[in-house]
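Read-outs throughout are calculated quantities, based only on the coordinates presented, and are distinct from any laboratory measurement. Bear in mind the structure is a predicted one, so any value in this text is a computation, not a measurement. Cβ atoms are built from the backbone, for glycine too; each structure is taken alone.
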Structure 1
Amino acid sequence: MTELPPIGDPGLFIVLMTVLMALGASSVMSGWAERRFPWLGVLVTIVASCGFAWVGSQEGIALDTIPVAFVEILARLIR
């Protein structure tokens with residue numbers, strides 16, 4: 001089995017995957033409410049889940065990691 005490449009910036013990756021997961025989940029719920037199948041929402045949710053699995057396999061991820069990553073990225077943007 002081949003190794004996955006290392007993640008360049010895990011904090012930024014966690015923030016991006018969290019935002020993608022939120023957008024994908026909201027699209028899936030919206031499609032469900034309108035009684036249609038949201039293909040793109042399901043695809044985005046799957047991609048974000050795989051991204052979280054990739055970060056978790058290399059860096060280890062816990063629930064307190066996500067807010068810390070958001071604060072770090074916000075601090076970088078402000079600085």
Structure 2
Amino acid sequence: MHLLEAYRRENKLTYQALAALIGGVNASQARKYALGLTMPPGDTIRQIAVATGFRVTANDMFGIDAAGRRLLIPAEAA
């Protein structure tokens with residue numbers, strides 16, 4: 001599960017509420033970002049990081065860890 005989706009669920013946010021938190025996106029876009037279906041543009045990645053208190057960062061969106069290694073998303077590991 002993508003970290004943004006985990007953040008959304010943990011905080012009991014609807015996609016509409018997540019979109020409002022991020023700002024400048026609609027619920028459909030927020031859903032696609034949270035599920036990893038679409039990569040948000042750079043400015044939106046920054047907005048996501050700020051909106052989540054940096055609990056979801058650019059590295060998380062790109063699937064890389066602090067050492068710069070690519071992380072496997074569970075669907076890719078199967």
Structure 3
Amino acid sequence: MALKLFEVLEGKLEQILAQYQALQTENATLMKMLDEQEKALGETREALNKMSKERDVVRQRIDQLLNKLEVLGKEK
């Protein structure tokens with residue numbers, strides 16, 4: 001009887017250990033995915049910042065050109 005209970009306990013413990021290992025593997029996979037997503041997000045933010053700066057430069061140049069055209073229009 002005691003031996004049978006010990007076998008049942010051993011089987012349950014093996015199941016728990018198998019689940020634990022599976023969860024560790026899944027956690028490692030999820031952590032890797034999270035790192036990749038954070039890296040991609042950082043790259044996207046950098047690209048967005050670069051585009052915003054370029055847009056501001058283009059906007060300033062267009063404003064300068066419009067001002068020049070306005071001045072030319074007033075001179076005529």
Original post:
Can you tell which of 1, 2, 3 yields -37000 when helix-only ellipticity at 222 nm (-39500 (n - 2.57) for each DSSP H run of 4 or more, over all residues; to 500) is derived from it?
Top reply: 3
Original post:
Thinking of 1, 2, 3, which structure, once percent of Cα pairs over 20 Å apart is computed, gives back 69?
Top reply: 3
**OP:** For mean count of other Cβ atoms within 10 Å over residues 9-16, the calculated result is 10.0, so let me know which of 1, 2, 3 that is.
**Re:** 3
